[in-house]
Every structure is written in C-alpha cells, then in structure tokens.
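A.B. asks: Each in structure tokens, the structures are laid out below.
Just so it is clear, none of the values below were taken in a lab; they were calculated from the coordinates. Nothing here was measured: the structure is a model prediction, and the numbers come from that model. Cβ atoms are built from the backbone, for glycine too; each structure is taken alone.
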Structure I
Amino acid sequence: MPSPEALVSALADPDRLLLFARICTAPDGLLPDADRQSAKHVKRLVAAGLVTMSDNRYRVVPEVFREALAKPPADPLEALFSRGRLVAIPRPGKLRRALLAHLAEKFEPGRLYTERDVREKLAALHDDHATLRRYLVDEGLLQRSNDGGTYGRPAEAR
C-alpha cells in the first residue's frame, strides 16, 4: 500500500500530473503513447499504484487513494514500497539507513556476489540499482573487491 506521500510524489511533476489527468478522463482508458517521455511518466504512475494496464489501455486505480489513507503503515519502510518495488529512495538519514540495512539482508553474509548478481537483486526492487549499490557500499553494508568485480556482505555489518 503506497503512502500518501508516495502518491503526492508521483503526481508532483506537472507533465506526469497532466498525463494522470488524461488517463482519469479517458472513459475507456488511455491507449499507450509511443513518446519516450510519456512512457517514463506512466511507468512512475504504475510503480506508485495510481495506474494499471489492462486490455492494452492505461486505467486509473482510484481505490489507491482510499487505501493510502486507510491507516498509516506500522513500519515506515513499508511506505517506501508498492507491490514489492521501491517507489522512492529517501534522503540521507535514519530512514535511508534503515532501508539500506533492509536491502543488505538480501545478501548472505560471507558469500561473494558478482556485479551482475548484485545488479539483478537490486534491479528487481528499483530501476536505479547503481545508486542503491553505491549507497550500500558507501555505508559499509556491502564491500566491493579492489577490482570491482565482486561484492560481499560483511559478516558483521556496522
């Protein structure tokens, strides 16, 4: 269930808001546009749970607003995810650190992972897997070999 903040964030871009309005006002749903920018915007709307694709048309998911306001999530990390995908990377601070610790749990301590393994695990959660990987390394939750080819989660994460 997305948080109200995640929904507002998804609609904060004026072009994305306009696209959302076009989808809302299309009685039978909106056909996909070949424009790359529109595809990028609709991808964000889908990730936030505001829009879905059915019968090759984009359709609004109005109940997402009711669900977002129904009750606050018990875990603040819950609000960062929608349908198992990370909607937004929080700014530096306690919440980001908690998110990174949560992501680090996807990696078994003491095991070595190739860059491809790390990319696949993180890309399944968020499109910007490189940023997540860099943050994990910067926080010491993942260690990178000197040649940059392998990664591992330290046995004792700091």
Structure II
Amino acid sequence: MIGIIMGSSSDLKVMQGAIDILEEFQIKCEVDVVSAHRTPQKMIDYAENARANGIKVIIAGAGGAAHLPGMVASCTSLPVIGVPVKSSNSIDGWDSILSILQMPNGVPVATVALNASQNAGLLALQILGTSDMEVAKKLDDYKENLKEKVAKMSHDVRAKQ
C-alpha cells in the first residue's frame, strides 16, 4: 500500500494524479491531510507507524515552505517521494521545490517536478516493482503503451504535412 499525504486539503487537486495512477495499477493507497506545521504530532505518528500499517512508500505533497516530505523522511526509513505543490501563497512554486529538494545528507527525499504527482505515483510503483513482478510487468506494459501513443502522434503529425 502507498501512503499519500498532503499538508492541506487544497493540495488534493494536485495529488489526485498520484491517486489516479495507483488506482489504474490497482494498488491500494490511503490518503490523508497531515500538516507538518499545524499537526506535527499527527505527522510524527503517521511516519513512525507507516511501516507497521502496511505502507511501503510515502508520497507527500506540500506547498509553500513544504516541510512535510522532509519531516516525514526524518521519522521513517521508508522511501518518501516529495511533490512540490504550487499553492496560493507560493513564490511561483520555487519555495516548495527548493524546500523539498534541498534535504541534508542522511534524510533523502525523492523529488518530482512541480505539481507532478502522477510521476510520484509512477516512481512509487517502480519502487514496488523492484520486488513485485506483477507491478513490474504492468509498468513495462504502461511504458510500451506510451511508446505506441508517441508513434501514433508522430504518424498523425507527419500525415498532416
């Protein structure tokens, strides 16, 4: 199971991409709002108990100062994938990107592009796929489908010239 957490319910619109790709792959996820600043004890409890609760990877989305992914990573040895969210109080998303990206040695957080929760979901699937051959096969099929889509686009564009 994948844990998907976000600092505010306003982040759900962005985080829906991760939820959708996990559902497409039929991988269970739990989704919750866990604020590093407003509910620090809930965040610590979530991170410390995630493995015991069946979580294999945590995807954490946050905007603004975006401390959630890093703080969660400091409380667990599970892989954490950070999704920087361009929020209403954001400095064009750069504050979120840099807050998640610039983690000190010893507390890694994998970071995807701004608002790129679908990629966070795919990265979580790739992590699962290292030990789950069914997930790995579905990812191989997904990548093959991407190639076929691009080949069709290429054909369509060339046909219009």
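A.B. asks: When distance in nm of label points 7 Å out along Cα→Cβ at positions 9 and 89 is calculated for each of the structures I, II, which structure yields the highest value? If you can, show how the numbers build up before the last one.
C.D. replies: Details: I: 1.2; II: 1.8.
Going through I, II one by one, distance in nm of label points 7 Å out along Cα→Cβ at positions 9 and 89 peaks for structure II.
A.B. asks: Let me ask something additional. Match the computed value -15500 of helix-only ellipticity at 222 nm (-39500 (n - 2.57) for each DSSP H run of 4 or more, over all residues; to 500) to one of the structures I, II, and report its label. Spell out each step's value before the answer.
C.D. replies: On the way: I: -13000; II: -15500.
That value comes from structure II.
A.B. asks: Follow-up. Kindly point out which one of I, II the value 4.7 was derived from, the read-out being distance in nm of label points 7 Å out along Cα→Cβ at positions 25 and 137.
C.D. replies: Working: I: 4.7; II: 1.6.
Among I, II, the structure yielding 4.7 for distance in nm of label points 7 Å out along Cα→Cβ at positions 25 and 137 is I.
A.B. asks: Moving to a separate point now. 1.00 is what came out when FRET efficiency 1/(1 + (r/R0)^6) of positions 113 and 145 (r between Cβ atoms, R0 = 25 Å, to 0.05) was calculated for one structure; which of I, II is it? The partial results should precede the final answer.
C.D. replies: Numbers: I: 1.00; II: 0.75.
Clearly, the read-out refers to I.
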